[in-house]
Structure 1
Amino acid sequence: MTATKELLEQIAQQERELILDHFTEDDAWALGSLIVEEAKKR
């Protein structure tokens, strides 16, 4: 298997594993707010 095919398979596997049961607008807002707050600390 070529390096590219191997990398694509790894990415596909990660996508299969990282599917969330739910992700609402409220979740997105909370996550985005947390990212902004952490960035401001730096």
Structure 2
Amino acid sequence: MILAAEVDDVLTFGETCTPAGAAAIPRAVEVVLAELEQGEP
């Protein structure tokens, strides 16, 4: 399985998340944890 995040700007880098990125983290964590809990090999 591959999980990915889409970005709006691939040319600008920084040390912190954008507001949109920070807002998406909780949902991304939920998705990853749900996949891990399913325990499929």
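From 1, 2, which structure was helix-only ellipticity at 222 nm (-39500 (n - 2.57) for each DSSP H run of 4 or more, over all residues; to 500) = -24500 calculated on?
Details: 1: -24500; 2: -17000.
Comparing all candidates, it corresponds to 1.
For the structures shown (1, 2), mean count of other Cβ atoms within 10 Å over residues 5-12 is largest in 1.
Taking log10 I(q)/I(0) by the Debye sum over Cα atoms at q = 0.16, 0.19, 0.31 Å⁻¹ from the coordinates of each of 1, 2, which one would give -0.53, -0.68, -1.15?
Numbers: 1: -0.66, -0.72, -0.95; 2: -0.53, -0.68, -1.15.
This figure was derived from 2.
Every number in this text was worked out from the coordinates using simple rules, so none of it is lab data. All values reported here derive from a predicted model rather than from experimental measurement. Cβ atoms are built from the backbone, for glycine too; each structure is taken alone.
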